[in-house]
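Got some structures for you, see below.
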Structure 1
Amino acid sequence: MTRQHTHSYYAASANQRTDYPALAGQVEADVCVVGSGITGTSAALELAKKGYKVVVLEGAKVGWGASGRNGGQMIFGYAAEQAKLAKLVGKQDAHKLWAIADEAVALTKRRIDEHNIQCDLAPGHLHAAIKPRHMDELKGWYDELVEEYDYRSVEMWDKGTLEKQMATERYLGGLYDANSGHLHPLNYTLGLARAASEAGAQIYEQSPVTRIEQGDTVTLHTDNGQVRAKFVVMCCNAYLEGLAPKIETKIMPVGTYVTATEPLGEARAQELIRNNMAVADINFVLDYFRLSADNRMLFGGRVSYSKLDPINLAGSMAARMHAVYPQLKGVQQEYTWGGYVGITVNRAPHFGRLANNIFFAQGFSGHGVALTGMAGTLMAEAVAGTAERFDLVAKIPHMDFPGGRMFRTPALVLAMAWYRMRDLL
């Protein structure tokens, strides 16, 4: 059975439709990339440019997973804060990790320009504070970024400054970054796939990998074919679905959701966010939102740790949106959708090897629009024999989620109840 893109605003406004064939028969490759999100298409692009024979196996459609469904917010750094990373790997390596994340944003912009990817890239992002303790936390981030990491594109905004840019009274202020921004994630992913294909990569859709035989030559099986490759790059993230049990315990698929209003008109939309930045609050269960290129409000939030979508999803998303923008009551929601992102216990990305010739990257914890593109690049470097940066990220230690694959979901549901309560305080 074929799997198509979810009924989302992104799928409806995609600027191209892919029609790559399904794998049939046996194919030989230097590198097989499993998954065609931003990570996989970036890896395929870089490897093909280096002259490798690259095959990409996608279980559904290019960008079918989180890469084509997410909030489109391209944010500096990691989901794990730099202070936490310094505790995990030491101060010196935390600085090196920061340099990788900083380059990830620049790399995203460079690829969009180099490959003429039409994905509505726009500058500016705000971390917004709802409570006084949020302002204290953001001020701590600001001081660390400027003083420790010499990151100079950030500004602290008080309530008055924020309200000059947003027609809402919900926030006390925030941390604004001019270097971050937002984009149409599906069109970005489709553009990367097109660039990879033009560079020589062979992409197969509707070809889920069912089994991997390790060895000096790795054999990947699908229902109707096989790929024999010297190297494998695993880019499945929240959709491993039992393919690699050793690393699946390190991530948790978590449902997250977005609603898109009808077009608001240019004047009304610009009044809501006057500088067209993306916005996210810093609650544990956060809201995030931005304007689309055709002047819709794209509002994300809610999470599901139980693998069950919330009841009356559109209504619950509307309630969260109206808490920020009560003036949008009565505006029609034309699309509401969701999907899984992969989170880790410490919220840092999880890189590593299943074997000497099998690399993986996963667990971007909702912070992957830029980092996933860098992950693909670092795996391409590692395949080519320059693994220093890949191995640096792989040094970050990771715990299993408690309860194993069967019981980790109810365990996490109980644990997250505490964080939800904390958001209310």
Structure 2
Amino acid sequence: MFTNVISEKTPRRLLFLYEILTLLLLFVYQKDNIDRYTFVTGAGLVAIIYLSNYILLKISNGDNYIFLIATMLMSIGVIMIYRIDTQSGIRQLIWISIGITFFYITYFILKYIKIWDRFIYLYMGIAYLLFLLTFILGTRTYGAINWIMIGGISFQPAEITKILLVFIIAIYYSNQERFKDIKYSSYYLMAIVYSFIGLLFLQRDLGMSVIFYSIFFALQFIYEEDRKLIYINLGLALVGAIIGYFLFSHVRIRIQTWINPWKYIDNKGYQITQSLFAIAEGGFFGKGLGLGHPYFIPLAYNDFIFAAICEELGVFTGIGIIMLFMILVYRGFKIGMEQENTFFRILALGISVLFGVQSFIILGGVLKVIPLTGITLPFMAYGGSSILSSFIALGILQVASEDLEWKVESHEQGKE
């Protein structure tokens, strides 16, 4: 009987073929403006994606697909960003190169240094320090104080803080026997998490506060023995949502434009209506790469890159992107359920929730399923801090996908 065996190299080769074909389309569109930067950008993208996937297959015995999925999303994103604005595309490629470097740094550090489940107070201290730096050095952007400028480079500290949050929760729930000696320890953890959310409220970064809450609620629902805390958590979320609505004018505006954006099409509803027009204009197969008008959408290469992709590459491509995120989250949960070490299991689940919630929030906002928030689409949207944090998180997930029996033994001995 004939059996069809797919080589582990096949997905990488298909991704390579996709990039070549897409770049050829882009070159056809820009045939009158082709220069060395275009060739360098295209060759650099292909080389970075192919080599990074090839190297990972050689050094890791874990999941072979999560990095491949991320690089597929990244390829679509950087090609669209380059099509909208050449200079932004080149900068994004640089950030991608740095992000992949951070992926491997995270992978090797977390895999070969065995002490990362011992520093809960250090992680909390760094998180509060990042919040402090944001208040001192931050600038207000679209109603929120969440960006700081260092050496001419803008950076969003909350992108790192959300990963620290996952570590804090993972350490607590993987060492519950030790923390049970501290009376009301679960309440202390809840207070710490809500202090983070409260600081995000003060920054008016409500999109990020939703991500923080979702990560905590999901892991608390799985691991918290005191089920009463879950109901308290739900109640506090409801109170916070009501307070946010009445306290912040930009939240009320986003609710209004979500309910009826057509009423405000000439001002505050312009962005979301142009997004819906672009998606509808693209149809199932798209207008073709370079043949749409994504620049009609404000911040098309950032918050609304999904709408720009749907206009030129079609709704089918948009559905494919959504499925890629679903597969990434599914494999993340699968990694968590199969991991024997509790600390890495919770890390994998937390990172999976992070990817899932963040992609749902921005995709839902662009499609007008939920109110829009200023969250970037992981691996796809333009932005250095988002790319770095996404690849760091992916590096953590890659380590969690491997056989970590020696860590289990080390962990158990430490508990004794």
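Read the figures in this text as sums done on the coordinates, not as results from a lab. Remember, it's a predicted structure, so these values are computed and weren't measured experimentally. Cβ atoms are built from the backbone, for glycine too; each structure is taken alone.
Key figures for this structure:
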{"quantity": "Parent structure of the calculated result -10500, given that helix-only ellipticity at 222 nm (-39500 (n - 2.57) for each DSSP H run of 4 or more, over all residues; to 500) is the read-out and 1, 2 the choices", "calculated": "1"}
{"quantity": "Origin of the value 0.85, where FRET efficiency 1/(1 + (r/R0)^6) of positions 310 and 334 (r between Cβ atoms, R0 = 25 Å, to 0.05) was derived from one of 1, 2", "calculated": "1"}
{"quantity": "Read-out distance in nm of label points 7 Å out along Cα→Cβ at positions 22 and 318, computed value 3.9, structure in 1, 2", "calculated": "1"}
{"quantity": "Distance in nm of label points 7 Å out along Cα→Cβ at positions 134 and 286 - structure with the largest value, from 1, 2", "calculated": "2"}
{"quantity": "Highest-scoring label, criterion being FRET efficiency 1/(1 + (r/R0)^6) of positions 214 and 374 (r between Cβ atoms, R0 = 25 Å, to 0.05), among 1, 2", "calculated": "2"}
{"quantity": "Label whose coordinates, when distance in nm of label points 7 Å out along Cα→Cβ at positions 190 and 262 is calculated, return 4.4 (choices 1, 2)", "calculated": "2"}
{"quantity": "For 12.9 (mean count of other Cβ atoms within 10 Å over residues 54-61, calculated) the corresponding structure among 1, 2", "calculated": "2"}
